[in-house]
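A.B. asks: Each structure below is given as structure tokens.
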Structure 1
Amino acid sequence: MKTTSVTAADLAVSVFAVPPLARYSDLTLNEDANRQLIGYLEAGGVRSLMYGGNANFYNISVGEYAEVLDFLVDAVGPDTWLIPSFGPDYGKLIDQARILRGSKVPTAMALPMTFPATSEGIETGLRRAAVTMGKPIILYIKSDNYIAPEAAGRLVAEGMVCAVKYGTVRTDPAQDDYLKKLLDHVEARLVISGIGERPAITHLRQFGLGGFTSGSVCVAPRGSMALLQAIKRGDWAAAERLREAYLPLEDLRDGISPIRTLHDAVTLAGIADMGPMLPLMTGLNVAERQRVAPAAQALRAWDADLEGAARAAE
């Protein structure tokens, strides 16, 4: 597992997979299924795993946190970067930061707290959390009113924040005044696009962001890594073709629920049984599963074809 300090170069090495977390029917951790998913991602070339919203870290108790963290540290490969999340409320930020302080992980992502909170309060809370953890954090921005760009810049300049995950959804990702202001205060190479494959090309090409996160990479890791490589070499036509394969599942995620759809899509694609979701969330209903299954299975089959073509070319 990566234990070295976070650099801008680390953000560009791999797509950041944002996986779900598998549980048994009694809601205890399903270690075997989680290892299956981690192994599948690593076999597909992914080397950065970020456990956040898709893993329902919002609802993990402080009492279970150390157990989950220890398991994930042990489960990933020697060259994989594990990024757990913590928070979002101030109490959990500090309690979990104390646990993270004794962990080998070099950083953790602070989940965004939208209410009740202010930009000034967020800045103070994240600064205190970083000091308590003894390590810089990853700032996660999901809305314009979460934290002022100037405040984000101060946290980076102080060494409290090592990277920013930017996940605010826009109708047109090319039109983003907040992102432009953020990049006036934070280097673009320290910001990663946080909304999957759909805006990734625009975010990296137009704004120069350092990388991107993905949930659907959990179904098709090779294609998502190929998309990142196409962007890096400026092959925009290839990048657009690769991205198109993800849109059917991404459309379902947007239309139903990004987190719930991905959780069950991994199961429906036959990768690993994710089991039930930790409350306060629930899995898909029967009708929703019937819609998601064909898209998830088709995406996984497409990814397998990419692997076959790559081997044939060797």
Structure 2
Amino acid sequence: MQQNQSAITSHTEFLLLGFDGLGGYRQYLFIPFFLIGVLSFLGNAALIITIKTGSSLHSPMYVLICMNACVDLTLPIIFVPKMLLSFLFNLSGITLLGCLIQMFFIHFIGSFQSTVLLGMALDRYVAICIPLRYNDYINRSNFCKFSAVVILRNLFFVLLIVVLASPLSFCSSNVIDDCFCQHMALVSLACGNTSKNSIIGLLAIFFLIITDAVILVITYIKIFSDVFKTHSGKSQEKALHTCGTHLIVTGVSFAFTMTSFLAYRFKNSLPPNIHNLISIMYLLFPSTLHPIIYGIRTKAIREQMLKLFQCTTIGPISIKVLSID
């Protein structure tokens, strides 16, 4: 009887009311987040075009950077337009199905952030520690095998948490105190026992993020150990510079991810607006910072960007002069 009652009163429409405590000032959040979204889109699009058009940037390391840019380009598109409409026009409604779809794509696309960073670390490990075997390990066949394994792994865990969340009854409230649908944000509104969802959520974090992070840390420890033992002078400096860029990007990504995870575990001890900001930061800010870091610290990418900029600004003028002559 209780089951039937909860099924009848279960909400199928939700309101995404992140930053609701700001009242009338909430609409002004459109401006900074619109600018950040545009910067993220343009930065990652420029990075993808730069790597695609540069013939010298088609090595595995730069392909992985391009893949990271594709993830960073796609992730904001999933939730930023809906969030901006909510800020500007108060269009905060979303169906349960829409929420589950958004949740799936946010977690599925987001899960590849740590995977691509791990791929970069493994590529640098082979290039620096066992360079003579580089072509044996870093090739199309191994890349396809690695990609297939991580896609199936990520898809399995993300589908699992979405499927387990879909039959839940939401009979207490339909207000999601966030700007987009995340697993814990939706499950926290469910009535009844959600321990299974929490356990699977923790397992997903362990196998999708913690596992990648542990392997990545071990890989960089081995890289730095080998660099200081067998390299010297410019070769050591070059290796440390390349790894340093990857470590900055890795540190930014994992710091925001773990901060968001801990924020949900200690949600009641944080002001709602701070919690909302942290939730957005771990998705949007790394996507904005990554192309800036790579553009500034990676010489080959920086030079190719300058070439493209010169072609677009000087090219039309040169053609005009030639036509006059």
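A.B. asks: 28, 24, 19 is what came out when semi-axes √(5λ) of the Cα gyration tensor in Å was calculated for one structure; which of 1, 2 is it?
C.D. replies: 1
A.B. asks: Which structure, out of 1, 2, was relative contact order in percent (Cα under 8 Å, 6 or more apart) calculated from, if the result is 28?
C.D. replies: Checking each candidate, the match is 2.
A.B. asks: Computing Rg/Rh (Cα atoms, Kirkwood Rh), for residues 49-216 alone gives 1.06 for which of 1, 2?
C.D. replies: Derived from the structure labelled 2.
A.B. asks: Determine which structure produced the value 1.1 for distance in nm of label points 7 Å out along Cα→Cβ at positions 65 and 297, calculated from the coordinates; the candidates are 1, 2.
C.D. replies: Computing distance in nm of label points 7 Å out along Cα→Cβ at positions 65 and 297 on every structure in 1, 2 gives 1.1 only for 2.
A.B. asks: Also: Work out which structure the value 1.7 belongs to, where distance in nm of label points 7 Å out along Cα→Cβ at positions 57 and 241 was derived from one of 1, 2.
C.D. replies: Going through each structure in turn, the value belongs to 2.
A.B. asks: Looking at structures 1, 2, which one was helix-only ellipticity at 222 nm (-39500 (n - 2.57) for each DSSP H run of 4 or more, over all residues; to 500) calculated from, given that it came out as -26500?
C.D. replies: It traces back to 2.
A.B. asks: Here is a further query. Suppose percent of Cα pairs over 21 Å apart, for residues 33-104 alone works out to 42; of 1, 2, which structure was it derived from?
C.D. replies: 2
Read the figures in this text as sums done on the coordinates, not as results from a lab. Just so we're clear, the structure is a prediction, and the values are computed from it rather than from any experiment. Cβ atoms are built from the backbone, for glycine too; each structure is taken alone.
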